[in-house]
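Read through the structures below before going on.
Only the coordinates and a few stated rules stand behind these numbers; no lab work does. This is a predicted model, so every value here is computed, not measured. Cβ atoms are built from the backbone, for glycine too; each structure is taken alone.
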Structure 1
Amino acid sequence: MSRYFSMFVRISDADPDRTEAVQQAAEGEWSFDAWHESDGVLTSGGDGQLGGGESDDEFAQRLAKAIWTANGGFCEVEVHSTNLDDLPYESFCFDQSDYVRLTAPS
């Protein structure tokens, strides 16, 4: 069963000569959108599915390993995951009495 997630990655202190390789490695693991770079920090986010029973923690570890390999060593990798299938939500249902109340002149 696959589950729908939003993933955000923040990569700090990667080798500046390997920025493109790091981005490509991350994109090989997840469908990251546009990358942003500021003061040596790369960030990107994207939505996709985890399948095969993989947890978001397992995915984050897999992503970090791919990034470290592409970087040729350690850099700080921060992953934020949001399970889009299980978000909190509110429901609002309006009946005829609500219509009368909400459309009445003030």
Structure 2
Amino acid sequence: MTRIAIYGFSGRYSGPSEYDWEHPQVGAVHKCMLFLRQHSDTSEHDLALSECQKFGFCDVENMRFGMLRIDALNTDLYRGFAGFYEEALRSGSALVYYPNKGPEDGAAA
């Protein structure tokens, strides 16, 4: 059965990406969420790390894993993630990064 896992992490955008997407500035460090289509309920850390690299992220740190509960997408808090869920189902993965407050402090917004 197909499932969508979410991997939260921090990483630096290195520039080269295998995907055409609205990426951050080269060299910027961001907190991110990777939505990954997989067939198990367990962490597939190596696959997730490989996918982060395909999106152009390196220096990946603090990777956390959780399974997406589909019913959560019907709540106000998580409704905005439905598009990422659908993209991961269709394409295998989707990634969202959180913009920083400013280039000099690197703190997540």
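If helix-only ellipticity at 222 nm (-39500 (n - 2.57) for each DSSP H run of 4 or more, over all residues; to 500) is computed to be -5500, which of 1, 2 is the source? Considering all the candidates, the number was obtained from 2.
If log10 I(q)/I(0) by the Debye sum over Cα atoms at q = 0.10, 0.12, 0.24 Å⁻¹ is calculated from each of 1, 2, which structure is the one that comes out at -0.40, -0.49, -1.27?
Working: 1: -0.40, -0.49, -1.27; 2: -0.27, -0.39, -1.40.
Label of the source structure: 1.
Work out relative contact order in percent (Cα under 8 Å, 6 or more apart) for each of structures 1, 2, then name the structure with the largest result. List each step's numbers first, then the result.
Working: 1: 41; 2: 35.
Once relative contact order in percent (Cα under 8 Å, 6 or more apart) is worked out for each structure, 1 has the highest.
Matching task: 1.4 is the computed value of distance in nm of label points 7 Å out along Cα→Cβ at positions 46 and 62. Pick the structure from 1, 2. Working through the options, I get structure 1.
Tell me which of 1, 2 gives 14.5 when you compute mean count of other Cβ atoms within 10 Å over residues 14-21. It traces back to 1.
For which of 1, 2 does FRET efficiency 1/(1 + (r/R0)^6) of positions 38 and 54 (r between Cβ atoms, R0 = 30 Å, to 0.05), calculated from the coordinates, equal 0.45?
1
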